[in-house]
Structure P
Amino acid sequence: MTSQLEKAKTFRALHERPGAFIIPNPWDAGTAKLLAAMGFEALATTSLGLANMLGSSTVSLDGILVNCRAIAAATDLPVSVDLENCGAHEPKRAAEAIRRAAEAGAVGGSIEDFTGDRTRPIYDFSHALERVQAAVETARSLPVPFTLTARAENLLHGRNDLDDTIKRLRAFEAAGADVLYAPGVYDLATIKMVVSSVTKPFNLVMGFADPTLTRAQLSEAGVKRVSVGGAMSRFALAAFLRSAREMKEKGSFTYVREMAPIKELRDAFAAVTPP
């Protein structure tokens, strides 16, 4: 197995080389192994995908970290973990999630300014910044390099204020975040505007962007990292629902023609055996 330090160095190098790279989002060890077998270079967990797997609308920090540990152990690829708001409002308590993520095998992770309370969804600017500063301090204290992503969540929660979003990204960058992320940026012109407003690597999530865009276009626009969030989980569930509806409504089973080959699955699952 590749060491955590080697994974951390590999992950940093992906952000430093020219062009954009795709970091897909598995939701368990099996999907992580399938993605690794296809040749992807890094993985990112998805809290939405985990919630879907568990049949829940929310997940706890403990649940996120258990899932992270399973995914990180499943392959030799570097893993970044979606930590949501890091399970706490207070900056130092939130930053503790960064240390716990590293202990679970991750070499990167995110902190966001979504509070978890949909009645007051976004932390005040100063509080959001204090949280990122505390997370940066914790990340820098770890024995293995940890790539910290800071997320500005305005656009996902009804605050369509691009100026404030950019203000937050710039502040998070100045605080020491390694990667910046504003989910909900949709069209190419806006993506270019946001990317050009910062100097650190920018992560674009395609689950909330124009799906006709390609990696080549995003790379030319200056995007460094392309993720999909819970999109693959939702796509997989759409196929599940189609097969269930066919059986329930038609009493037929034609969907079996599109099953994944069992040999492909077994080969991928046997490729890496966790310690």
Structure Q
Amino acid sequence: MRRSVAALLAFTASPAVAQQRELCPERPGLDTPACIVDRGRVMVETAVVDWTLDRQPDGRTDTVLIGDTSVRVGVTDRIEARIGWTPYGHERTRDRASGAIDRVGQSGDVTLGVKASLLHADGSGLAIAALPFVKLPVGGSRIGAGTVGAGVLMPVSYDLSDTVQLVATPEIDARPDDDRSGRHLRYSTAGGATFKLTETVALSAEGQMVRDDDPDDHSTQALAALSFAWQPQDDWQFDIFGVAGLNDAAPDLEVSAGIARRF
């Protein structure tokens, strides 16, 4: 009897193991993949360190984020819930004319969201998802936004071959104004390709255009990014990520290194 029960449990459990999806971290890169975390699984993604350099005519700003983390939970086969938070950020601004330096260290805002698959939740073939989110102003006003913001992304991916995947991520936000007096429209489109170099290493090349209609400073940013990801095991990924600004409105450079772990 015990052998029969054991055999039955092994038989019923084996399909779940076989059907486990490939790891689908959202790090690194400008795009967001359309795949959904497996039901009952948890994905933790952390930027161990993220540095952004923004040089303006009147000064220079260096921003360092430590431990910027996103936790994604598979609720159903097609829906995941998520929460993100930046525990610490340091901003250093140097005035070019006077040489004065201003420093601040603060925590960042909390982001809550839900990603729902509209087509192919495992990210295979042509995959499409919707990702509405809201940002809660729990952090400092320099690292955080200072007031509530919200938006929605529409991740799309397409497997061009076994080793090449095309990705696009249009986004539209109700973004807090710089003076915190209201909100304005911010919209962007990212796109690129991921190349599987080996069974464990992937390279991604991407570009992004961002239009920000802040009442005090309308701007259009152009960005280009390159990233490497290494997956030594089924549930682990390590990555490095670099972004270059292609016009004066964009930050000059961003460099990030992070890790993703599925539980």
Structure R
Amino acid sequence: MRCAVLGDPIAHSLSPVLHRAGYAAVGLDWTYDAIQVPSGGLGELLATTDGTWRGLSLTMPLKREAMPLADEVTARAALVGAANTLLLVDGQVRADNTDLPGAAAAVREQYDGPVRSASILGAGATAASTGLALCDLGATTITLLARSAERARETADAIARHPSAPTVQVGSLDDVPTGDIMVSTVPATAQSEALVARCAEVPVVFEVLYDPWPTPLAASVQADGRVLVGGLDLLVHQAALQFEIFTGLSAPLAVMRAAGEVVLAERRPA
């Protein structure tokens, strides 16, 4: 069977490393590749798949684009308004979102304290899924800090649909983040000294990026000794859930994480 991760850019993705390690560990002779698919190209790619294909992992900029292309959408993908997982069976496409439960699992792996309020830097599909995950963990107030309030509206509406009916506020990236935890979904290149300094008082930071690592924000959190949830934590947990959706088998989580850690260590500058 064939699986792949799609997105643009995609060369940096660790997903092939994690999934291939998982397949080898359970004795599956499956393939998993990285395919560059730009915005607007997902439908064309799906049209080329046949019965040898089982699953697709989606990253930027395809997560929201996938929704109208699916024959079936899970409740959590509908809640987020985006899919990072497509299961291909009998010519049908089932859209799911493992970012949401993966984010909750990643946080709880590193932090067992209260999550009552949170700030999120950025307002894309990953901000929506992590915001909803924080609501699952108990957050009743979520503040989105974005470059554009208009662009943040779709994400704010998605988080507000959570059954707990959280209060969702929208502010500027120039605002100071507050709350029990802060999630950053912004590129490392956008993490200026001023932005990092504004985040210095948040006790728990969830940096969703894993490459480059550490990001300026992650390095600051590590230096301060604050709690850091890393992008690899999220990637491993959401990938393990994808592995189970694609294969129907329990994911070898430790094996997948170890494979990712080796490659990230190799990528770090000496």
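The numbers here are math on the coordinates, done by the rules we state, and not lab data. Since the structure is predicted, the reported quantities are computational estimates derived from the model, not experimental observations.
Quick check on the output: -2000 is helix-only ellipticity at 222 nm (-39500 (n - 2.57) for each DSSP H run of 4 or more, over all residues; to 500), derived from one of P, Q, R. Which one produced it?
Q
Taking Rg/Rh (Cα atoms, Kirkwood Rh), for residues 183-238 alone from the coordinates of each of P, Q, R, which one would give 1.21?
This value belongs to structure Q.
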